[in-house]
Structure P
Amino acid sequence: MKGETKEQRFKRVAERRARRVLDSFRSLSQCSNKRMYNWDEKQLRKMWDAINHAFKTCQDSYKNAEPEEFRL
């Protein structure tokens, strides 16, 4: 939005994106219903590994978020 600070923009955008991630997790948890779905431990391990990797990558991006300064 025009005239908003970086902090205001972060709060607006991050809240919406975090809400979307949380909604996706709630949706994914519905797949745990064994009456409707069939899955095995190998499939779960592969899914959780991928999710954990994406989460760790996201976390690390905040740790390394300092802008690099150009120097000669």
Structure Q
Amino acid sequence: MMIELNGRRVELPAGATVADAVLQAGAPGEVRGVAVAVDGEVVRKAEWQETRLRPDQSVEVVRAVQGG
């Protein structure tokens, strides 16, 4: 299925979850500081594994970084 991930079209397998999208976006195994929104709604980290994606949804994965 095709979704929009961080502004670009990507293909994920049918039944993919928010957790799959996070991995596809290149987030590290340690997801501390990572936030996800699906169609503009924030998805709690505890729900990533259970939240299934549908074709053509928009997913934004962002990571907080420190620096100076």
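Between structures P, Q, the calculation of Kirkwood radius over Cα pairs in Å yields its largest number for P. A value of -2500 was derived for helix-only ellipticity at 222 nm (-39500 (n - 2.57) for each DSSP H run of 4 or more, over all residues; to 500); which structure in P, Q was it taken from? That value comes from structure Q.
Any read-out appearing in this document is the output of simple, stated calculations on the displayed coordinates, not a laboratory observation. As the structure is a prediction and not an experimental result, all values here were calculated from the model.
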